[in-house]
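A.B. asks: What follows is a group of structures, each given as structure tokens.
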Structure I
Amino acid sequence: MKKSFTFFCFLIALSLPCTAREGFRVMFYNVENFFDCQHDSLKNDRDFLPGGMMGWTPTRFWKKAGQISKVVSAVGEDKFPEIVGLAEVENENCIQSLIRYSPLKNAAYSYIHDESPDARGIDVCLLYNRYLFTVVSHTSIHVVFPTKPKKLTRDILYVCGKTYSNQILHLFVCHFPSRLGGELESEDARRIVARLIRTKVDSIFSVQKNSNVLIMGDFNDYPTNRSLSVDLSATQPVPFPKDKHLYNLMLPFCGDPDVGTNKYQAEWGILDQIIVSGNLLKKAQKAHIFSADFLLIQDERWLGRKPFRTYHGMSYQGGFSDHLPVFADLEIQ
């Protein structure tokens, strides 16, 4: 009787509709200071060493790796995202720890990462499912500031690849210069980076006007700031997108004071964004901010909730990041 009941339950399970997500999921996440515990003599990483000012330890490092893994897994729902862009990763050792020794070891991820000249040593990188995405080429685009040639920032990572359905994707992962010193005082640096990306995108469009272009990153500017709205010319998504145009999937979120990817004092903002070309907009109509409960804590000072960060200033909080991840599904056939 027990065997018959078990078999009956099995048949019912088979008859239930499949709820697995469809599409090709792309996500971006600024993971906030993912440093290893080894000193790089070429970088200013001493604060994040055992005995350093931030009190970084191997235990905290592995906790951080586990937390990043948890976020990526949760964004993927029933399967891992096919493409993951990360910012504020120190080096290859951190990435290998993620994809080889954390739960992400089951995600079949390979990665692309190049050391950039950022003074602190934090870079962007790309994780991709090696069975569903094939890299054709990649390069790091170096940023030069004409009036400040000694100023250093993160390189832009450009990757061209093919999906499992043989669609060509042009991916840019970026982390624009910070607002240190003031928004207006630092704006020119971000505008230079935006124009550099736009030049590369236009060169892609000159070869194929309906190319699939996706730009993701922490822009340290909001969708309405000039670096994105003017220099990159990323506009509001429309029902009938045009070739050679860029559309910011995060613009529809603007105007809602309770929605954002980061919080400064009482204000939420959208620094983390996904921007697509006209042809790709037809296959990715909407982006999402992943705001699971475990990524948020109560904001005792400014009320509401805020991201559960790893550090608040120099005080270790043990959280995930000061940013929330964003993602979009591409309907690639």
Structure II
Amino acid sequence: MKLRRYEGNPILSPHPDHPWEDLAVFNPAAWYDETTREVLLLYRAAESGPEYKCCFGLARSRDGYHFERVSDQPVLSPSIEGFDGATIQDPRMIKTGDWFFITYACRHYPFGQFWVPGGRDKYLKPAECTDSFPRYLRINATLTGLLLTRDFQTWIRAGWLTDPLLDDRDVVLFPEKVGGKFVMLHRPLEWVGPQYGVKEASAWISFADDLMGFRESKLLITNKYPWETAKLGVNTPPIKTEHGWLTIYHAVGPDKYYRLGAVLLDLKDPSIVRHRTPDWLMQPERDYEIEGYYRGVCFPCGAVVIDGTLFVYYGGGDKYCAVATCNLEELVQHLLRCPA
């Protein structure tokens, strides 16, 4: 079982006339409106400046393949002086009622062009901070925040979801409460070692009575198969099926490539993994996945179902937006034949 790439990929490319997205557009969140039959793509856009500042752009599609930008300006940029003042990136999106709830990664200080030798050196270094600085400031940790919007024009920055003392990202929310609780998946980079039961950064699950109240977590999945030798995290908000919550996850292999797998989580207790693909569903193979600013990455942040087809929207090579598809029921049936 494999995801099938759209032959018209990439579906969005950097725009040379828009300074805020002239370097890269990638890692898109997605939402499908069943009433208007329109797909919204909220994508990460990077400028070509040395700070490597990112913001969010918005595009629309009537068929899930052909997208048009809604504006020549970003729909959201980093705040002026907040915890997300340097960059915002990698959105994941759900909708409850009229409100979109969007998790996103962010940083206090510029990251710099990591693929350029010395591209990060001119910005904050741990040695330049005094011991009195909080550790997350000294290491410029990636935090995860929560955004709320109805129209992608007016925004509420609700604050950070994850522990600000950790580098914690790959955060997704379930589209509805489970057992009366909000549910969050996340990947704390520093929860590694015997005390956590994992050798590499892994995917954890947390339950809370309030969206800003996640305090305790349980290990969900960690490295298990040969293509999963380094960090691992969940990519897409779960989709509810008859047989469980379906989500796509990534793992980094020995060749540093980002590959994709899938899991089915228990409907009533999603901390229980019912089924998991032993082999990858997709790996970097095309030029737009290999010849980017990260060589060898397929990284989705959104997936939608249209007329029984699963559309997985992903970033290729940290430079482009692309899409791959499969029949949803075929993927679920494939998973049901796989062990947990």
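A.B. asks: Of the structures labelled I, II, one was used to calculate mean count of other Cβ atoms within 10 Å over residues 80-87, giving 26.8. Name it.
C.D. replies: Comparing all candidates, it corresponds to I.
A.B. asks: Can you say which of I, II returns -7000 when helix-only ellipticity at 222 nm (-39500 (n - 2.57) for each DSSP H run of 4 or more, over all residues; to 500) is computed?
C.D. replies: So the calculation was done on I.
A.B. asks: Can you spot which of I, II the value 1.5 was calculated from, given it is distance in nm of label points 7 Å out along Cα→Cβ at positions 24 and 320?
C.D. replies: II
A.B. asks: Work out the source of 45 here, i.e. which of I, II gives that when percent of Cα pairs over 27 Å apart is computed.
C.D. replies: Details: I: 45; II: 41.
The read-out comes from structure I.
Laboratory data are not the source of any read-out in this text; all were calculated from the coordinates shown. Nothing here was measured: the structure is a model prediction, and the numbers come from that model. Cβ atoms are built from the backbone, for glycine too; each structure is taken alone.
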